[in-house]
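A.B. asks: The structures come next, written out as structure tokens.
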Structure P
Amino acid sequence: MIVALALLAAVGFACSVQLGRWWAVGDVEVGPFGSRHCFAAGQCQPAGLGWIGGTPQWTRFGMATWAGGLIAMFALVVMAAALAARRVPRLAAKAVLVSIATAAIAGTVFIVQFPGIDGAHLDRGAWLFGGAVLVGIVAAIGVLRAPRPA
């Protein structure tokens, strides 16, 4: 069960920072790595975060959120692999908790410091990220509470 939770959290982190849009305004998507505008013909044009009017610090927190999500995903996959090999990966679980905490702090600051665009609403990427944080913490704590092998 913990392996499934760890992999679910890993997929949540990956999808939230790579595919998930954190804010949406019409056809414009804004995420931690940049923004994208899709036109009627199905053509999408990527852009950075500078046009939104946020501070350079906010843009750096976006990159930190993106990187933190991918690092947490990697740590969760490592922990799940060790569990699947019938080991009790306590060190990996601690690394998962640290990586999730770091990513969560960066993600929270990224959301709080959002400069705001008229009509923008929080979208699936942020919700996936929050869910991945919770599920990943549950999986790591499950590993740390497991009895030590004799």
Structure Q
Amino acid sequence: MKIPLALLLYAGLAAVAVVLIVAAGSFPKALSARDIGPATFPLSLAVLMLILMACDAAMSWRRIERVHVRVILQAGSVALLVALAVWCATQFGFFYVLPVALLIGLRLAGSRSLVANGIFSICLPLVLWVLFDYVLLIPIATL
């Protein structure tokens, strides 16, 4: 089954515009009648986003490409894996999660050499740790 990817993107950007409009309602009001106020920028950005999306959809309606649902599901699953890696890094520590996340990411990217992936997944966090802790003198974590 194929669905139009552009329409999904329009829906996501429209959701962002709605969030901007709702968030702008909580901004402080203008200080004087001549002041535009802090809520003007997010409101104008949201309105411009909606106008530009409508114009783009009108001009390219017949040329919108359709993609397989599988491609969108793969992108969603990768986004969920990244979110899971970030959450695990906040719970267990960046240097404990990074080798596992790199190993999984390299495998999903198509690299099939398990030994090379393992070496890279272990060496990159070690190089980052040495670089930040000992060269730049910025302690970011302990191993």
Structure R
Amino acid sequence: MSNVFTPRDPAYEERVRESFARQSHMATLGASIAFIAPGQVHLAMPFAPQFCQQNGFLHAGAITSVADSANGYAAYTLTPPDTDVLAVEFKINLLAPAKGAGFLACAQVLRPGRTLTVCQADVYTTGASDRVLIATMLSTIIVRPIDR
């Protein structure tokens, strides 16, 4: 069940897309935005052998990266236009080996705040087989003024 939030910036989607386009790490992973709504962002990432660990599963670092970015952007959808976000804390539970054609990190804001926002991202496999929940991340995101 997701909450319904009102964005503080009517141009939130444009800001998220512009910021995401500057994410060289997400580009390296092949990640893309699959969905944006107030308080929610889904990021898709294809399976890529160069990001695997020794047993052929996608490395936990790659899964953590996409979940972290999804949570950050979910929080960013609710911030004023003169702010930015950074993760200050997160915990990830790796629930199953990351094996699939691709992955989808579905993030949502659990509690927005003026300074701190709490988000959760669930990461699923995508592709021909059944969708499998492989990880869940709980994050605290700080909202801060843009450095100029």
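A.B. asks: If mean projected area of the Cα convex hull in nm² comes out at 14.8 when worked out from the coordinates, which of P, Q, R was used?
C.D. replies: Computing mean projected area of the Cα convex hull in nm² on every structure in P, Q, R gives 14.8 only for Q.
A.B. asks: Comparing P, Q, R, where is mean count of other Cβ atoms within 10 Å over residues 69-76 highest?
C.D. replies: R
A.B. asks: Still on this model: Looking at structures P, Q, R, which one was helix-only ellipticity at 222 nm (-39500 (n - 2.57) for each DSSP H run of 4 or more, over all residues; to 500) calculated from, given that it came out as -23000?
C.D. replies: Only structure Q yields this read-out.
A.B. asks: Where does the value 38 come from, among P, Q, R, when relative contact order in percent (Cα under 8 Å, 6 or more apart) is the thing being computed?
C.D. replies: Computing relative contact order in percent (Cα under 8 Å, 6 or more apart) on every structure in P, Q, R gives 38 only for P.
A.B. asks: Additional query: Match the computed value 1.44 of Cα Rg over 2.2 N^0.38 Å, for residues 13-92 alone to one of the structures P, Q, R, and report its label.
C.D. replies: Derived from P, not from the others.
Only the coordinates and a few stated rules stand behind these numbers; no lab work does. Bear in mind that the values here come from a model prediction, so they are computed numbers and not experimental data. Cβ atoms are built from the backbone, for glycine too; each structure is taken alone.
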